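These are the structures in question, set out in turn.
Readers should treat all values here as calculations from the given coordinates under stated rules, not as data from a laboratory. Because the structure is predicted, anything quoted here is derived from the model rather than measured. Cβ atoms are built from the backbone, for glycine too; each structure is taken alone.
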Structure I
Amino acid sequence: MVKRDLLLSLDLGTSGVKAGAFDTRGKLVARASARYDTMMPQPGWVEQNPEAWWAACRQAIREVARLIDPGRFLSMSMAGLSPSLVCVDERGNPVRPAPIWSDRRAVAEVEELTNRLGYDTSFSLLPRLLWLKRNEPSSYARTRAVFQTYEFISFKLTGQAVSIAPLEQFPPWTSEGIQASGLEREKFPPRIGNLGEVLGPLTPAVAAECQLPAGLPVVAGTVDSFAAWIGTATTRKGVVCNTVGTSDGIALVWDQPIRDQRGRVDSMPHVIGRDWIVGGALSSGGITLDWFVRRFCDHLPNAFEIIADEARSVPLGAEGLLALPHLMGERSPINDPHARAVFFGISEKHTRAHFARAVLESVAYAVRDVCEVLVELGGEIEEVRVAGGGAQSDVWSQVKADVLGRPVLVPEIADSGLLGAAIIAGWGVREFGDLSDAATAMVKFRRTLDPRPEHHDLYTRLFGFYQDLYRHLKDDFARMAELNRVIGLELSITEHATW
């Protein structure tokens, strides 16, 4: 009889899905990935096709199943990008593409419901669904259930329509909130499940198609950043998890919530069931480096490795070249949808390597911007643990250590969300007694990068310049956004008239 000793996990990110098979000691036994596209049909609109997620998940799972004996799987779980609004009809099919986390169309509804409900709704589906009701009434009328990414994939795997709460006391929605938002309760799944709850077995059809064992338990997963906290064992007070994916996240473990009247950071209960997470999400991060590589270095083999080596060869501060990384506006701590990326101080001596270094440094400054707020409000940061694809770059991690003035721990498994989902899968079938202890046992680090004091001192001066540069440009960003809106409107009118 085959011993069931592996955990299957999925991590749906902005650019694609990863599937992994882990043993209960945290060793990655098999891994596969599949990509999907992002659509931007209008300025500020960013969408993906939920059926493309599902096809990519099946492809990645089948590849993992070919690499090992799938009969060894104990259970499976997943993490996914959030917030992402998936609306399905009575047959469970998406009624339209899903607006993802970087979509800006419901900004007004977020502000409206935040004021009306008295809590931050920027990560909730409520304002996004309200936008749909107001602007696409036919799509809203066809909607029979709404999901986040990981809830939709769980629905496809099990046939069970369930909203998932990261903690029992932290539900994704309430009937009162739905009513106060002007929405209908019947648009939401019939029940709320909790992180780690077994939602059901795989349907026979999915098990056969994906070459997985019949009856494999599917465990309720969570947001990708939450899974990364687990996948880096960010469970102790004073530890920060910096997720380095398409966007960056900063999460400090603290023993109490930290309130900020200016809304620069947020607090929520930690998914491990004790303590709090305080921090914020950036809109910039890996996407800024990815943009630079795709636009200017796409012809290079192993472009990311070459760019990292080139950036290492350039002195600290990129010889006077400073960047702002805000390609798509910025969330924490400045909350400015109009902010844009900038290269400042360009001269004839600057090469591609200088621009690469400036990009890496700019994201590190953005991370420090959030960390400075945490410290200002009374938090203390002992160390930083990096997670995600960007964690594979020791050059970038060393820059962050020097900019932040804190040790940066680099995990053996950079796909921390994938590992975190595997830990959740094991915890859900009682393979582990405690989620925090399971994370500590399964997560290992390959190195610690200590800050260099002389570099930190210089970076502190440059960080002040970085902050000043944004402040000087803030009003200009807003003016340019309005000008672009007017130009875009005039162009559309002209094109329509010509047609």
Structure II
Amino acid sequence: MRKFTLNIFTLSLGLAVMPMVEAAPTAQQQLLEQVRLGEATHREDLVQQSLYRLELIDPNNPDVVAARFRSLLRQGDIDGAQKQLDRLSQLAPSSNAYKSSRTTMLLSTPDGRQALQQARLQATTGHAEEAVASYNKLFNGAPPEGDIAVEYWSTVAKIPARRGEAINQLKRINADAPGNTGLQNNLALLLFSSDRRDEGFAVLEQMAKSNAGREGASKIWYGQIKDMPVSDASVSALKKYLSIFSDGDSVAAAQSQLAEQQKQLADPAFRARAQGLAAVDSGMAGKAIPELQQAVRANPKDSEALGALGQAYSQKGDRANAVANLEKALALDPHSSNNDKWNSLLKVNRYWLAIQQGDAALKANNPDRAERLFQQARNVDNTDSYAVLGLGDVAMARKDYPAAERYYQQTLRMDSGNTNAVRGLANIYRQQSPEKAEAFIASLSASQRRSIDDIERSLQNDRLAQQAEALENQGKWAQAAALQRQRLALDPGSVWITYRLSQDLWQAGQRSQADTLMRNLAQ
């Protein structure tokens, strides 16, 4: 008893001499963290020790009362738990601690357990949205703490639109209650599947600090790095893994893999190949191409290197070399696991190579060859608009305007954002009549209209020029000058329009303005 009294006295004295504003909350927070750690790791002894001290320091703290409530409920003392819940309702009826505890108490009833089981069944059978709705109805906006909260947010994470929110909530729970290895396992996997690898590894490193989580963390970590292409990056990843984990089957496999990779990378040809493959995966075509060329020279039958080289050329926009290397790779290994990717890339590059060659043939005034190439592209991919656009350009080159109009209209039906087709139609209608061109332009969307604003300005300029000329013929020089000013606003710096404006001003008697314009023009 004397020892017990002395401990309380010592504790009270310590609290009295410590700065009250900072020290007491810090002590409370540390003890509450110990409670949450004990709950997460099922260390009831740690929970009880921490609660004992908390109840001496601040017995009316809602979080402390809620922790005692949960402890009694775990022990099966329903009456005691209910008393703590009633007390909490008096102390802090609007607090999260009370709302969460109320939900936890509900889950201990037959109706609550049945409702929870229904939500879990929906979650495990792939009905995540229905499950979350059931959880929300059960929780009434206040999910309980602990494993149920982890269960709830893990279910929310199955809804794609809410995955980010769920991950952030699970990260918060992990920060508040570190040591829950089940939570850390789920959180790490969610982060990896969301391409947040650095965060995923950070959670695994935290998980590895506990005996209960170390083996699981090791397996997940090694699973994330073991299939990396051999490169300096894969060696670094294995070394990092082995600096954290020192035993187990995954460690033995990683040690063997590291030794093998270091041996492989000592070979210059293998290193070039490995670095080239890694560079392609990172989208670094400029770095990948020379290294993969070296690998192919060392082994011309290396289908993987040839396919990667084709992919690198594709990234660089070199369609001809992309096609050549992808065709070689597919011919060498028609059953490669990369075949779907290579065939897809081959189709894309064949299409755009034909488009490029068709454009070049048109520039060389060879519409027949251009037509064959655009038709070839269309046969490769009849869903893209640029092959049809090319056929329209061929018809324009042949002055077959009805055919060009049909092709351009078809292009726009396939892709309303193809501004080249909009321009082609505007030019066709302009040749027919300015009025038809202006009516067409007026029918366009704002973005389509912006793409041919030069044609629209030119049409306005032509119309104003005709009106100004008619006024000049009538001797209405001042009115003609006003229209010439509008033309100059559409085409600033035009020497011819400036000259016409100065002539109209001179004839209208505004000779000083006319002289100023001509002097500025001469400069």
Practice task
Using FRET efficiency 1/(1 + (r/R0)^6) of positions 65 and 177 (r between Cβ atoms, R0 = 41 Å, to 0.05) as the calculated read-out, with 0.55 as its value, let me know the right label among I, II.
Solution key: I
Practice task
Identify which of structures I, II gives the largest calculated value of relative contact order in percent (Cα under 8 Å, 6 or more apart).
Solution key: I
Handout entry: Answer label among I, II for the case where mean projected area of the Cα convex hull in nm², calculated from the coordinates, equals 24.2
Key = I
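I have 19.1 for mean count of other Cβ atoms within 10 Å over residues 161-168, calculated from one of the structures I, II. Which structure is it? Walk me through the numbers on the way to the answer.
On the way: I: 19.1; II: 14.8.
So the calculation was done on I.
To which of I, II does the computed value -25500 (helix-only ellipticity at 222 nm (-39500 (n - 2.57) for each DSSP H run of 4 or more, over all residues; to 500)) belong?
Numbers: I: -13000; II: -25500.
The structure behind it is II.
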Problem - Which of I, II leads on distance in nm of label points 7 Å out along Cα→Cβ at positions 233 and 433, largest value - result: II
